[in-house]
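Have a look at these structures, which come just after this line.
Rule-based calculations on the coordinates, nothing more; no lab input. If you're wondering where the values come from, they're calculated on a predicted model, not measured in any experiment. Cβ atoms are built from the backbone, for glycine too; each structure is taken alone.
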Structure I
């Protein structure tokens, strides 16, 4: 019995789990108020990512492209950045933050984005937009290294590094959420409010659950302000919920401004949510209120209804963002389930030293595989050719056809999920997230029992 961590055997990628670095930077940028990013590359670098995010959140938002064409790819395309900034600032007079997000093509041709930002600050902004607050921020996210996960991590660091400025302590906590849904932000803010903790939530996408108002439709936007980002240097502490989606920023704040920092755990399930609340108490001195103790008890009661009869020993495959996958695996183990295959879509060198993965290797008493640089063919091949038996698949919508073709129930979780309604509204973090996830697992299994007529009579007497 072993838990093995290794790279996939093949060099090529078939049906990737992740998309590229600029996608992560774009997801960060939509969480900032008065911000529209310019993706310096071909139009597809915006169009396809924007489509994914819009499919996932079912909302409209704004992001721009420098629209590099063949001539720019040969001779350089910095003039496209200059034109893009000029047009964007004229078109959107409210915009204050403009990240310039690079792509594989513009990194390969060697465009000096940092240099053109200095030029625009000295010339265009002074001459055409005097007195207007505009922040041009170069964010380097070449697509030929890393993934959307590392792109998210880099962008969070670069925004914080640009804005953070030391002044007087503000008594607030920095909470770096990582790549989450609006429902997760709501759940996290609920925990903070219950403990009476004033926090800067990075990055604030709760309002992407946008209303339709009598005055007209609302364009979705984030609510993290410039003032919030400036104040990160004056916080009483930082908690980054994920190791791979925010740690760079947390480490920067700790090294530059001596802000006490705690990394993780991703608060999926009872155990990790308990740890988050203890970490909040440790950094702020605020007690954990009875109301959250009661919420915890309700969650444990809900899980108790399901674990022994329906979830125990169920074999699970999980794929997606690494912190999400590992958090889900830990939660499954607490539910007495058996995650047998974890697929991580990039080859981050730090996976081997991740204490959560080391704990799995030391504690799991059955055969488990953790595959890095994985793709969804790893899942398909193991099921169809290697005889992997699964009771449940957890992951985003890109793996749905493997589940359908092999008649394995699947719970959609992660990014992107677009073939089920409203999943982004439901949290997977906190005690509420633990209840929702466990009931989703159970209901998926119940439906499978009914369709396959596999002991479905149990549901009559449960």
Structure II
């Protein structure tokens, strides 16, 4: 074949990657799932009862913490929603879908977007919870985000029109960001960091002060701060040095016995092998000083979760979180293959979706149970969506929608989605209407749960 006969072809695989053809293919998917079809019923035909769901979701959790989990979920409809990702997955099963699959966060509610530090110390905001991550319809994440904005707004006392506007604007921002990323050079779109400039790009200027305040708090949220708050000095008779140990604060923070501590430390030894080579060398320089059990989150209450205190250079301390990895609550409702290790699934999802992942993120097995390991509070911060005023919630919706779009394009070609959207604003109203309807359903579920 002469050079004049050369035909472009994919570098890897056999799928056509010509952007124009991908865009056209995306447009054809509108016949399969017209955008107005996303304004569908809230409750799925196969949804379990609320109490039945709660009892089933306690499998694998520590029985003595089930009541605490119940209390945290019962606090409000929004907290119930946050602990019921699997219930919404049951409702979304069989709902209209374009057929395009992305690596989902799986629990993309508004409080699961947060600030954290990159290895260079830069503060970014991104999806930050991957316990339920799995490949699935991109619509599931977007609908969960939209419904959560309505619930967060209602909890904050914001009117119904403004709550729906926040939900619709999240969808609008998602569409616009997809279109913008589809037009960028691949490397540029791939490496776009969701830092403070993302606020302006998402037309969320009302959030500038909120972001700045959260960023300032995140910069102070370090292992050193955790050590100062949760530990005390004790004399290490072997070295003659004063070291830190955790101070118990039941039921949130309690020490584990020697057998459990030994198992956790052994698990950390195998965890090191899941890190990149250079990072194995880094973490091997630390020495384990103490281990404690710590209750975490809302949906995660009852899972085995430990904090491990490590000493480094001179007075340096590092705190790792070792958290039990349950099967994704979405898995029963998706056509996904069984996974070998649930911790590895979570790490894979985070590495695939986040702009920057924790350099010490990895997984391990302890006493036959899978765990995920990461830094605890490494420059982490948050903007509480339920505490935002009207205009700020709307802007938060736009920011979260943009961040979710960027996250999805790590696994789903933006040209396909851009073609499906084809500048159609009807999707905003369709999912906005669904979000309000699902918020109503969640309030009814919460009422049943607390009755």
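Annotations
- Calculated for structures I, II, mean count of other Cβ atoms within 10 Å over residues 201-208 is largest in I.
- Structure responsible for 3.9, with distance in nm of label points 7 Å out along Cα→Cβ at positions 97 and 225 calculated and labels I, II on offer: II
- When relative contact order in percent (Cα under 8 Å, 6 or more apart) is calculated for each of I, II, the greatest value falls to II.
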